[in-house]
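So, here's a batch of structures to check.
We did not get these values from a lab; they are worked out from the coordinates using the rules stated. The model shown is predicted, which means the values in this text are computed figures rather than measured ones. Cβ atoms are built from the backbone, for glycine too; each structure is taken alone.
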Structure 1
Amino acid sequence: MADVHSKETRSYNMAQIRSKDTKAELLVRKYLFSRGLRYRKNDKRYPGRPDIVLPRYKTIVFVNSCFWHAHEGCPNFIIPKSKLEYWVPKLEGNRKRDAEHIAELQYNGWNVITVWECELKKAVRSERLERLYNEIIAQKNK
């Protein structure tokens, strides 16, 4: 099946997808900052270049897109119907790489929390952000 967009339009659309400072990431960062937590963002020193690093709480937060990180069981994750030979290995590779980064961080003593884009929809956002805050704070008490 041919792409519904021209090559130039598709290229432009793909170029607009950000790897950092996404809307979901900004939402989480603003919430944590408003709750008094201070963090580093997109720190290159750690595997996977985490979106949020909270050294005081020995916690790392990844804010993942359901599509690019292949969120299993999520209605927002749908494998594209064209170019399966490209997309399936690409998305599986992303998932595998994420698991390796998380395992390495946990081995080094970090608490790793993943927040999915679908968990930040308006209907469930406040509940998820509150739970995230509580998970982070709980690390300080351990």
Structure 2
Amino acid sequence: MSQRTLILCKPDCVQRRLVAEVLGRFERKGLKLVGLKLMRVDRSLAERHYAEHRDKPFFGGLIGFLTAGPVVAGVLEGPDAVAVVRRMLGKTHGGEAEPGTIRGDLSISKQNNLVHGSDSPESAEREIALWFRPEELVDHEPVDERWVQG
């Protein structure tokens, strides 16, 4: 079953010039990119994105980090995309993430963990609607799709 998920290449990912590496891993896995944009995140969007953490002591740090520099927002599509992306990202703390995962290979920090990925299909739907207008998402069928998804 095909589904969509949001990814955010956070400011540390952009500043370290790792966006192409990260996107390439998802594409090589067989996920299809259906939305992509480079943007500066304002406080309002950051607060809506992290709304479930509003009452937690680390909320201010999350907002400050996400608004500290440019972010690349993307929407990926594929079978079980939410779970696939989460596995590929690895544990939140890069120093504890398994080698072979994005964070395990490219991050050593808990806060500077490079990429956000939606944690459930419901979160993905809510987050995609926050970051993208419907007309910014492009349905298409890559010519290799039948070879990738079998």
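Starting from the value 16.7, 55: which structure in 1, 2 was Rg and Dmax of the Cα atoms in Å calculated from? The correct label is 1. Each of structures 1, 2 was scored by Kirkwood radius over Cα pairs in Å, for residues 31-86 alone; the highest score is held by 1. When helix-only ellipticity at 222 nm (-39500 (n - 2.57) for each DSSP H run of 4 or more, over all residues; to 500) is computed for each of 1, 2, the one that comes out at -14000 is 1. Which one of 1, 2 has distance in nm of label points 7 Å out along Cα→Cβ at positions 7 and 127, as calculated from the coordinates, equal to 4.8? It was calculated from structure 1. Among candidates 1, 2, the computation of distance in nm of label points 7 Å out along Cα→Cβ at positions 23 and 55 that gave 3.9 used structure 2. Starting from the value 6, 25, 30, 26, 11, 3, 0: which structure in 1, 2 was P(r) over Cα pairs in 5 Å bins from 0, in percent, for residues 63-102 alone calculated from? Structure 1 accounts for this read-out.
For which of 1, 2 does relative contact order in percent (Cα under 8 Å, 6 or more apart), calculated from the coordinates, equal 35? This figure was derived from 2.
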